[in-house]
Structure I
Amino acid sequence: MDERADAQAGGVTIYEVAQRAGVSIATVSRTLRGTGPVAGATREKVLRAVEELRFTPSRAGVSLAEGRHAANGIVFPNLSGPYFAEVLIGYEEVTSELGRSVVILSTKGREPTPRGTDAIRDAVRELAGRVDGLVVFGSTVPGDVVEELVASRLPLVLISHAPMPGAVTLRSENTASARALAHHLLGHGHAEFAFLGAPYATGDDVDLRWQGVREVLGDAVQPVLTAEYTVESGYQAALRLLRGAGRPRAVICSDDEVALGTILAAEELGLSVPHDVAVTGWDDIMAARHARPALTTVRQPMRELGARAARALDALIAGLGVEDAHRTLDTELIVRGSCGPHPPGGH
């Protein structure tokens, strides 16, 4: 029995619809999906056959008849943390509306083995063979594998990535907002700064934030590494930083989780935020608004990133063009209590 006979709904297959209408399966699929050119008279024949046979189109069945999987893949570095959760919610909400399932791959814990097997490369290649298109986050996947995916013509969307021929790229604006944040802190009269959660990959989001801050503050700001972009890593790095003799007056954190860890470290050391040390974050996760003091941060549209990635990928899978292959979403400086009240005449 042909396995594609499962491409049916209510006992009627898409092949029966095609036979009744006297057209190909692909034409039925294009009519039902609304993708690709179908002549008006042909469309009427297909819809009449659908009605006569009482065929209820199944997205999975239609995709299977087209040789597709009815599934999208998305690759994250880590599924923990509110930032990735928000992006994934936005992505999943749209794919659900589009009738597609989502296969999620986290690369955390997939480091190369002692024998040299690269688990990340293997996992991404395996996933690419099981989905109709792929979304990849940042520098999660090695560059040579991304180039390989582009060369294979797999529909590909890259989030938080620089423009790349052959793929749609999406990212939130970083550099201008980082400059605005730095100017705001200068307006408070601060002179010594640290950037906590220093960049680890040239051109990624955190690197762009560092560049924007450095353009304004110059040598007055020093990068300080964290093990990860998490509350615990921020806490541990901030303990070491704030205990030192050259304690900065303001700590600019790479994201809100690192900033929340910094506030915890300051509290443990008996330092008052913002009177002894100002702290800022990035993302505007829910916890940032409810911290004590509430966190000054840069708001980025996390759910919208995921939603736009899903729509762009669906358009690529359907063979439709995209108006703008690289899109940058606006961000906004949100001033709260963690860096003190607005300075007189400040930004």
Structure II
Amino acid sequence: MTKDPSNVTVTNTGETYVCPEDTPLLDAALAAGIHMPHNCRGGACGTCKAKVLEGMVDHGWAMSFAITDEEKEQGYCLCCQSKPRSPTIRLAMVNPMHAREAGEEAILPAEFTTEIVAAHPVTPTVLRLVVGLPAGVSFRFRAGMNMEFELPGIEPPRPYSIVEAPAADGTLPDGQLSFYITRHPKGRASNWLHDHAQPGGTLTLRGPYGDFAFPRHDGPVLALAGSTGLSPILSAVSRALEDGFAHPVRLLFSVRERKELFACDLLARLARRHPTFTWQATLTREAIASPGPQENPFARGRIPDLLTKESTDLSTSAVLVAGSPAFVDACAAAAQARGAAADRVVIDSFLPRGPVSQVE
């Protein structure tokens, strides 16, 4: 027999909602139009961590680096995995809540059957995938968010970051979403998409999700992207520049070899439109025989090493970092070592299916 749903209160805002016993706390909150900090929704990033002030939860599955057994004993949980086990639950979110602007509508995740508009490789390992939403669908998102792909026989759904920036009102002007998808040797979802996604086919997407966003910061911004970590950074930076962000924004884009570069046309276009934006590609495994254009020469080496060599002072900067877990951890540590405050380092850590051994 199904038990009665639980009444959940988010003490940070005082908002309340109802959560069925078989539903994660985060999923029920989002369905009710209540925002909780979140990103991976897979028990791995810790963004949705909360202190359970009252009540009990079933923790479900989570990676130990996202929440430890000691933290669980102290009353913490990950809302993306935890399900209610008491009639009443009171939560205090650990990470900052998204402050909705006056008049801003709630962003409610939904499921869409989309048509594949384009699917072609842009590097030996990266697929550019474009899908069209059904005509008449109302879709709103914030720059930096992601969509989950429901693929045949593959669980859980895999999130991929949206490349586009939304219009000023949060809508999607052309009804199309683009994604850059890296093929991982052991990644079932990425291999399925590389092998089977074709124009005219359909894909089921769910979302939008995620809290990666351009920081609210009155000063320079440094963006650090590892391969397809460029996607959420491109979205967030594009929207901020269109909104008139006046401080310098510098992007370092890391790949192994020149043949693995992509979206350089989008970056060059952004730099032409906005003089405060500059970018540089750095190659971690290819020697540089000759420099690129004078205004955008290639660098050589890993981003954390470059920051150290430059002796860059980041004490007045905010930092965006997106890419593999090893890349994100190394870049975040390097940025803080150069003076960036921990609360001004915004990260989006991608989770490949195979082990990560290189910071690239």
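Every number here is computed from the coordinates shown, using simple stated rules; none is lab data. Only a predicted model underlies this, so the values are computations on that prediction, with no experimental measurement involved. Cβ atoms are built from the backbone, for glycine too; each structure is taken alone.
Summary table
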{"quantity": "Structure (I, II) behind the derived value -5000 of helix-only ellipticity at 222 nm (-39500 (n - 2.57) for each DSSP H run of 4 or more, over all residues; to 500)", "calculated": "II"}
{"quantity": "Answer label among I, II for the case where semi-axes √(5λ) of the Cα gyration tensor in Å, calculated from the coordinates, equals 33, 24, 20", "calculated": "II"}
{"quantity": "Parent structure of the calculated result 1.9, given that distance in nm of label points 7 Å out along Cα→Cβ at positions 91 and 331 is the read-out and I, II the choices", "calculated": "I"}
{"quantity": "Value 0.75, calculated as FRET efficiency 1/(1 + (r/R0)^6) of positions 51 and 107 (r between Cβ atoms, R0 = 30 Å, to 0.05), assigned to which of I, II", "calculated": "II"}
